[in-house]
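Student: Got some structures for you, see below.
Nothing in this text is a laboratory measurement; each read-out follows from the coordinates by a stated rule. Since we're looking at a predicted model, the values are computed, not measured. Cβ atoms are built from the backbone, for glycine too; each structure is taken alone.
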Structure 1
Amino acid sequence: MNDWHDAEQHVERAHDLYELGRMAEAEAELREALLRNPYQSQWHFNLGLTLEASQRWREAIEAFTQSHELDEADGNAALMIGYCQLRMDRPRLAIQWLEQAEKGQTHRVASYIGRIEAYAALGDHEQAEVMFYMAQQTDPQESQAFVCMAESLLDQGQFERAVSCLREAASLDPSLPGLQSRLAEAYASTGRLERARQLYMRELRQHPGDVRTLLDVGLLLVDMRRHDEAGEKFRRVLELEPDNADAHFALGELALRCDDRDEALTRFDIVLRLDETVPGVRRRVAELLLTRHKQGDLPRARELLNDDVDHAQQCDHRHNRDQDPKALRDLGRLLIEASMYQRAAKVFKKLIDIESDDADAWHQLAVSQFMLEQVQAGMDASRQAIRLNPGNVAAIHNLALALVQQQQWARARYWVRRAVRVDSDDASLRRLRLNLRLRSVGEWFARRIKKLKARMSRKH
């Protein structure tokens, strides 16, 4: 009886601490209670809620799973496992648990809402819409269903429908957290930037310290070319969170737009120290180092680019997905600029695997191969680039140069004539054409001299 009474007291204290937001102490109290009585489903569930509030998704799932095993008839635990799986970017597992939660009548709407988000994450927007209509049939007044459906529509680029969904959500529940920001994002996607700014400012009046909204409105102001106001918002974020990597990165991007490269490099270096996994930060620093040309810049830029290639490969392998083509293109070009041609060729081959009809990727691959003295491979890649884009003067020029090196003069002249028809003002083409003409004149004189010598020998 004493253990039971002590356990109950720990649970009561945990509840009070949870309400006060003291999650670590609430967790400790619940674990003490479960040491005394580990067979209470509700206590495991409360522990799961405490861990979920601390965003410790994996541990929360373990606690909710124990609660579910002790009381499978209660759909609460299955529902929460599903939502935690969503937070861990596991939409397929989330769907399985949310389907279990649907069996309990009280959880049907929440289960449908979770599955809207899960199917949208999988790119199955048609099924996400089915879940939305199921939620509507169950409870047409559920505002969160409209919010999740709007996210799916935004992903599909259906911005007007997303705006309609968010406006309906606002009419059902104006106090829904972050709703004005979501609506602002949707309006910005339709090009109505001023309306989006007004909505972001409305959200900030309600929640002046909301860091995510400050960042979003700052980025919007950058798009509106209101750079001073944007910088003010990003610096406000740093007042609230001095170590916010996103704000430092945004200030770095803003400095680049204002052509303040020293400030940009300082900001991006800070981001590297805070969180080197921020997408693109290594490339930003490497690019600035390569353009600055100070002593020690080139070795450091190469080190950063090597790290970026290795990080990209690890992420692709871990998540079994292709990397963003634009990121690959930027990385490959920087590798060429840093004279890292072997790695550049691999990056452009990967890009071609993703987008085989990318003419510029074929051209950049050819450049890398030429620099590696893989002449035949470079010529093949150049021809593919020209097939995809007949107006690619740079690819034609490089192919002509390779033919000159192989002393295939006639074929080189053919490609130069073709390039000149595309761009007659290109200085490098004019020089190459002049050299080939001089070569032709030299060949003509050589043939004439040879004939004269032959005649002279016959006369003797």
Structure 2
Amino acid sequence: MRIILAGSGQIGYALIKSFLDEGHDLTIIDEDQNTINNIQNTFDVMTLCGNCATASALHDANIEKADLLIAVTSKDEINLLACMTSKSINPKIHTIARIRNPEYANQVYSMQEVTGLSLIVNPEQSVANEIYMLLKMPGFLRRESFARGQFEIVELKVDQNSVLNGLALNQLPGTVKCKALVCAIVRNDQCIIPRGNHTIEAGDRIFVAAPTDSLSDLLKNVGVTTKRVKNCMIIGGGRSTYYLGQKLIDSGIKVKIIEPDPTVSRLIMNQLPKASVIQENPQDQDSLIREGIEDFDSLVSLTSQDAVNAITAMFGTTLGIQTIISKFDQMSSSVLFGKIPIGSIVRPQDLASNAILRYVRAMQNQSGAAISIHNIADGKAEALEFEVNEHTLHIGEPLKSFKLKDNVLISCITTGSETTIPNGDSKFNPGDTLVIVSSHSGAIAQLNDIFA
């Protein structure tokens, strides 16, 4: 597929490697020559220095023959204009734009038919949605939803005193006393797609597949005691704070926001009149103590500085705050997890790139494309949801009768409203959905790619 990627910031970098690995013909446009130079030194890809919103730059990138334009520059207006200009030159092209400003978001969604946008990506809103899911059920480091919310893959950290420490996976059902399957383990920065004879060790981060209605039992039976979040302190007053604050307030959760910039403080105060907005320096721990940080059962760090978010999260950990979640733009979660106590990590570029990658794969393979794609295990594995159709191999056959590729696991079969954790006797039929977990080096573009 011929793809033009306009803007090569964090989301752009996250996409470039995936697109090249999957064999797409990729051209990068960016206004900054230093950025272009860095890309040329890192990737074997066509590049162009210029303004992606101008017809001349798009012509130079051969927009007439492109299948898809992805505009993820730092400016909403440029992204929107680039997509509209591309559509005027090549009416058949698909266009994806990153739109971040809340004032634009609703307007652009309502005008999607007029603008011709195929997909709108809002990383800040995605961050808010992700954090809200985690706050609804504290205890999990991360949650990924499948099968229209009936099934999830959740992340847990195993400590020395956990009932899971030293447990063989084939003993898991008797311990958790609910339907659950460990589908991936991160150990020593390596991802393992486990079998039944694998043993869980202290320090592991495990990814557990389970029906959504079993998650409370799962937490209870592994000894993770959590209480419903009643109040939340948010550090930083950006766009994600606005989206998250609105969702929390609507849910009856008390919100206090700490923001040092007076202009941003006034803006968020006007946007969220039911929140308590305090103009303070979040790096001043005495100020946070005065603002009652110890009385909050959840702490969310959403500043634009990863270091501030990490330090705030560590401070919250020392105070014993129940649920701590931090946004990281630059730092790799694999560097942080297991080394410093900072709770859950959310990365905007991962959420945005997942949405875009899912759309691209659906374009490439209209029949059998993944319904949803989630990066797990620090990007070392994927969880993909597929619908079984009449072209799927091995329909009606027991799973034990055929082989999957190495490092591929079927973690869930959903038939209508019934979700099951499969065993060797399980079967799938047209209309069922399967959740596949894979650390296979080749891309899983369609369901039949999982079979050996």
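Student: One of 1, 2 was used to compute helix-only ellipticity at 222 nm (-39500 (n - 2.57) for each DSSP H run of 4 or more, over all residues; to 500), and the result was -9000. Which label is that?
Tutor: 2
Student: Kirkwood radius over Cα pairs in Å was computed and gave 23.3; which structure, 1, 2, did it come from?
Tutor: Computing Kirkwood radius over Cα pairs in Å on every structure in 1, 2 gives 23.3 only for 2.
Student: 1, 2: which one has distance in nm of label points 7 Å out along Cα→Cβ at positions 160 and 208, as calculated, at 2.2?
Tutor: 2
Student: Still on this structure, I have one more. Tell me which of 1, 2 gives 0.30 when you compute FRET efficiency 1/(1 + (r/R0)^6) of positions 72 and 328 (r between Cβ atoms, R0 = 41 Å, to 0.05). Walk me through the intermediate numbers first.
Tutor: Values: 1: 0.30; 2: 1.00.
Only one of 1, 2 returns 0.30 for FRET efficiency 1/(1 + (r/R0)^6) of positions 72 and 328 (r between Cβ atoms, R0 = 41 Å, to 0.05), namely 1.
Student: If we compute relative contact order in percent (Cα under 8 Å, 6 or more apart) for structures 1, 2, which one ends up with the highest value?
Tutor: 2
Student: Taking FRET efficiency 1/(1 + (r/R0)^6) of positions 48 and 344 (r between Cβ atoms, R0 = 41 Å, to 0.05) as the criterion, which structure among 1, 2 has the greatest value?
Tutor: Structure 2 gives the largest value of FRET efficiency 1/(1 + (r/R0)^6) of positions 48 and 344 (r between Cβ atoms, R0 = 41 Å, to 0.05) among 1, 2.
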